[in-house]
1. State the single structure among 1, 2 that was used to calculate mean count of other Cβ atoms within 10 Å over residues 37-44, giving 16.4.
2. If you work out Kirkwood radius over Cα pairs in Å for 1, 2, which one comes out largest?
3. Computing relative contact order in percent (Cα under 8 Å, 6 or more apart) for each of 1, 2, which one ends up highest?
4. Which of the displayed structures (1, 2) returns the greatest value of distance in nm of label points 7 Å out along Cα→Cβ at positions 173 and 205 on calculation?
5. Check the numbers for FRET efficiency 1/(1 + (r/R0)^6) of positions 109 and 125 (r between Cβ atoms, R0 = 30 Å, to 0.05) across 1, 2 and tell me which is largest.
6. Going by Rg/Rh (Cα atoms, Kirkwood Rh), for residues 181-228 alone, which of structures 1, 2 comes out largest?
7. If mean count of other Cβ atoms within 10 Å over residues 53-60 is calculated from each of 1, 2, which structure is the one that comes out at 11.6?
8. Looking just at mean count of other Cβ atoms within 10 Å over residues 45-52, which of the labels 1, 2 belongs to the structure with the highest value?
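No value in this document is a laboratory result; all are computed from the given coordinates. These numbers come from a predicted model, not from an experiment. Cβ atoms are built from the backbone, for glycine too; each structure is taken alone.
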Structure 1
Amino acid sequence: MYSMAIELAELSDALLEKEVRLKDVLARYGSLAVAYSGGVDSTYLADIAHETLGTNAVMIHADSPSVPRSEVKEATELASSRGWDLKIVFTQEFDNEDYLKNDGTRCYFCRSELFSRMQTYAAENKIAVMAYGAIMDDLLDPTRLGAKAAQEHSIVAPLQAVDLSKAEIRQLSKRRDLPTWEKASFACLSSRFPVGTRVNLEDLAKVERAEEVLKSLGFHQYRARHHGDVCRIEIDPCDFARLSDPATREELHRAIAKAGYRYVTVDLGGYRTGGVAAS
């Protein structure tokens, strides 16, 4: 869990000013469609958009096999509790061979599919602007290819426009009582496959089952990396001590083996962004 004991008075004037600037940016759009995944960044953007534009803001949530059912449920329940206008679109990236072959450009085709559907929705409903939750940190991550797709489909990144980072968005989200302020970083299940390993629905389901095991056992930041018969687990190093408990270790091995893996290993390097791509 994130140990950010943030009090409202501790937020700097500069950070609060960024939120004011963000509202000004969104207000100028007039109407907006937000790519809403339920993660930290897009949830914060959705909340600001709804507050600023009201019924002129709609949140577009992409549902596909690469999104765990628990993530879809949490995202839709959060949108409902906040009173947002939510539209779910069923994307078809699994019909695209360029996506399935997983050659290192998979994320581009996934984003292109979502953004194409957002474009169609925006045109049909006369929505002026489309946005996604890219942040300043993303500019430093070479594994993220969404920016190219966003540019091609005229998708704006208002969080980047006001120089917001992940840590700052967590702080501002807590101030707004958004439960995602301490949510772990997430990427689609297809990211658990090494580059060059073809993505398929059967193995994707195994990954989802394995990660539900980690979630049920109380691990916060984790990945179940797929390597054929081997499930390579990445967890936050601060959770390594939990594996010294024989009961926890036995349950972890039993449940992930039941999910469909012959071997279960723990990566001593711990969780890291893009870890499977470097394997």
Structure 2
Amino acid sequence: MDQKTRLGPVGPGEKVLVFVTVPMPDECVKLMADVDPRVNVIFDKDLIPDQRYPADRRGTPLEWTPERDRKWNEYLKEADILFGFDYRHMDNLRDFAPNLKWVQGTSTGIGPSVVKAGWPEKGIVAATASGIHSVPISEFVLMSMLCFEKDVFHLFDLKKQRKHERYCTGQLRGKTLGIVGLGKNGRLVARLAAAHGMRVLATKRTTQGYVPQNLGVDELYAPGDIKKMLPQCDYVSMTVPTTPDTYKMMNYEMFKTMKPGAVFINNSMGTTVVQDDLIRAI
């Protein structure tokens, strides 16, 4: 940290300091450090908690001694980029990191936290890791649909009772899935649903110039036409970021357009749904 650090054009002898604030494998740290010799990555394991499970970005609670606090604040003071959030200084991050330009999130859905902390007004750019969870999210949607179609809840009930009885399940083939938000996550959901013989409809923020089949769906709707899509759906999967346009978008007017018995699967932030309206609709 004896060299000048900044973000932007980097001259001879200058460095861009990246302070990693989250648990991550050593090989990932090395990948960042090897991108460019002008990148200086700080990954101090004394300040990073142990992971509780793979991909954990919080870790086990860490005891913040005065020495750890001093080192952490020293890195913040010099950092140009944070890889991961500093949850201890969300609201006053600029006071501790005067050189900070960019915070790279390790997940999607960081918008509400960033806005609440006032980072845009403080000149701090925050980026999501869009698409990083596409596989587990899409598999979760498929699991959810199969749970209802095959009535897994009934199977577990029979297991508890140690009973065996015949019953008939439904099937995904021929059913209609509506995807609210055809981004990276939504497209992988569409691919898995289509592979199971489902008819797939979707909304997308921008539809002009797109051919639905090229995106892996049968029909594509603009956000303003969502009420034309919802009544057709046996399942609805919502995969949108929280923005002014999506905040509380799923209200009673939306839910009452859905067919009786339809299943709503929300993979977005809870702020996209009016909970009281959902309860009323159910």
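1. Values: 1: 23.9; 2: 16.4.
Answer for the origin of the read-out: 2.
2. Working: 1: 19.7; 2: 21.8.
Once Kirkwood radius over Cα pairs in Å is tallied for 1, 2, the winner is 2.
3. The structure with the largest value is 1.
4. Greatest value across 1, 2: structure 2.
5. Largest value of FRET efficiency 1/(1 + (r/R0)^6) of positions 109 and 125 (r between Cβ atoms, R0 = 30 Å, to 0.05): 2.
6. Structure 1 gives the largest value of Rg/Rh (Cα atoms, Kirkwood Rh), for residues 181-228 alone among 1, 2.
7. Details: 1: 19.6; 2: 11.6.
For mean count of other Cβ atoms within 10 Å over residues 53-60, the value 11.6 is produced by structure 2.
8. Between 1, 2, the highest calculated value is found for 1.
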